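What follows draws every value from the coordinates through simple rules; no lab data is involved. Computed from a predicted structure; not experimentally measured. Cβ atoms are built from the backbone, for glycine too; each structure is taken alone.
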Structure 1
Amino acid sequence: MIDCHAHLAGAEFDADREAVRERAAAAGVRTVLVVGEDDEDNARVLRVLAECRTEGARLLPCLGLHPDRFADDRPLPARSTVDRVIAQIRTHAARLAAIGEVGLDYWVTKDPERRRAQCALLEAMAALAAELDLALNVHSRSAGHYTLDLLIAAGARRVLMHAFDGKGAHALRGVEAGFLFSIPPSVVRSEQKQKLVRRLPLESLALESDSPVLGPHREARNEPANLTFARDYIAAVHGVSPERVDEVSSANACRLFPIIATDPLV
């Protein structure tokens, strides 16, 4: 299995990150995409991944600027911060799985000017992804169809919609554009995610943990080994074996993030 979106560089995993990676590998998770949220977090992602041992699930970096940095109760990101993130992405492009976490978040951002700033950044990131031949790892909380509209209008082709919380009818527009939708372990307790799995074809699905959140149990720390919950739920809904979900979702991920295929275990 491939975990297409996780925050394993976070402090929540500092005490036992290697054990988490070992549990992931034991559960069948071979690769985890670790996303960054701003310039400081991007630097942490790169540093933490460089320090990891060879044992356990392989970790691949994604660098980005999370849309919650535009939240109404936070200072707007300075132009210098955006420039640093873009510079980080350009410098490390050859080793990145994707640009991300990027996107729109209309749950924490209500102000129209701040929403326009979010949109402008996502458009810039879509253009940068096309230039560097990288995929986008996209957040779209309470902004699902707006995010899809923007990305389709921008001509984005390689897109992972992570933990999509919108309607299945909107998601189908992303499917038509060739986007993937990653399903977290919280699908076992989320009616919205369950509807999404029922609506979308297996060929458009991937797996993610979004560790340390979106686990099968609301209050517990999530980790990549819990991908089995999402895999097994998808298998039951689509009437196929868990092994088939693993096979198809991994092939989908490798197509979107070609660097994964350099891992001999995938």
Structure 2
Amino acid sequence: MTIAEAADAQKIALEAELKEPITVDALTGDWKLLQRKHGHRYSTDDLLTAWYACACFPDRTPALDLGTGIGSVGLSYAWKFPRASVVGVEAQAISYRLLIENVAVNGAGDRVTTIHGDLREVPKGAYAAVPARHFAIVTGSPPYFDVKKGVMSEDSQKAHARFELRGDVRDYCRAAAYAMRDDGRFVFCFPTPQIQRAIDACSQHGLAIERRRDVVPKDGISPLFSLFACRKDAAQAGVTETYEAPLIVRDAAGQRTEEMQEIRVYLGMPK
């Protein structure tokens, strides 16, 4: 059975189980992603976080994806580097249910381990299975908004993906600092207008920003979010932050830029 056939079969089973529509979408190469049609969905944030980790720190293993959701970032890293082992941690039940299926339909169960747990529990709870100073690369897409600063969706999956209901960027940095090796790297994304929060969180947990790149959704408008690559003790090692030129996703006419096209090809997507 091909990956596409396995995903289509599991789509039918999930729709019967969850009693809602499920879609089968392309992830990378021939790998597929099962998603709720009306739930939180794979986004440009996820795609570019996966790309930044892959492009900046290729073929590092083992890898850890914090708050992995349905698995888009962790699975992208596993697809790009067939020798890499990946651990994905997710607290929310519906996202974890889909994560399990996405690992299975893509035949990645021998390299991708899933943990149903809250990243704030480091090093307790589910994180008892996550060794300290073990991972060569850690990734994450923290939720963006304080619960007091927006209107939350009634859909639990959407709400948890956008609002800080189970921790914020500080918790992600703390978990990453605990789990990554001394020579490891932590790659994550966060809204550019809130960039100081990310900088402070890194500093609070002994992480230094090695590289940063703002993402502009369309030429001519302000950056929407930023990509960060961090390491431990960078100051002592004489490493300073490299602020890279903004990544522009679409040109003024709304077409994907040449760089964005190249990123998609790099991750096995069609132009």
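Among candidates 1, 2, the computation of semi-axes √(5λ) of the Cα gyration tensor in Å, for residues 84-179 alone that gave 21, 16, 11 used structure 1. Calculating relative contact order in percent (Cα under 8 Å, 6 or more apart) for structures 1, 2 picks out 1 as the one with the greatest value.
Can you spot which of 1, 2 the value 3.8 was calculated from, given it is distance in nm of label points 7 Å out along Cα→Cβ at positions 132 and 244? Computed on structure 1. So helix-only ellipticity at 222 nm (-39500 (n - 2.57) for each DSSP H run of 4 or more, over all residues; to 500), computed for just one structure, reads -10000; which one of 1, 2 is that? Only structure 2 yields this read-out.
Source structure of the calculated read-out (FRET efficiency 1/(1 + (r/R0)^6) of positions 204 and 228 (r between Cβ atoms, R0 = 25 Å, to 0.05), 0.95) within 1, 2: 2.
When distance in nm of label points 7 Å out along Cα→Cβ at positions 140 and 156 is computed for each of 1, 2, the one that comes out at 0.8 is 1.
With Rg and Dmax of the Cα atoms in Å derived from the coordinates and found to be 17.8, 56, which of 1, 2 does the value describe? The correct label is 2. Once distance in nm of label points 7 Å out along Cα→Cβ at positions 28 and 172 is evaluated on every structure in 1, 2, the highest one turns out to be 1.
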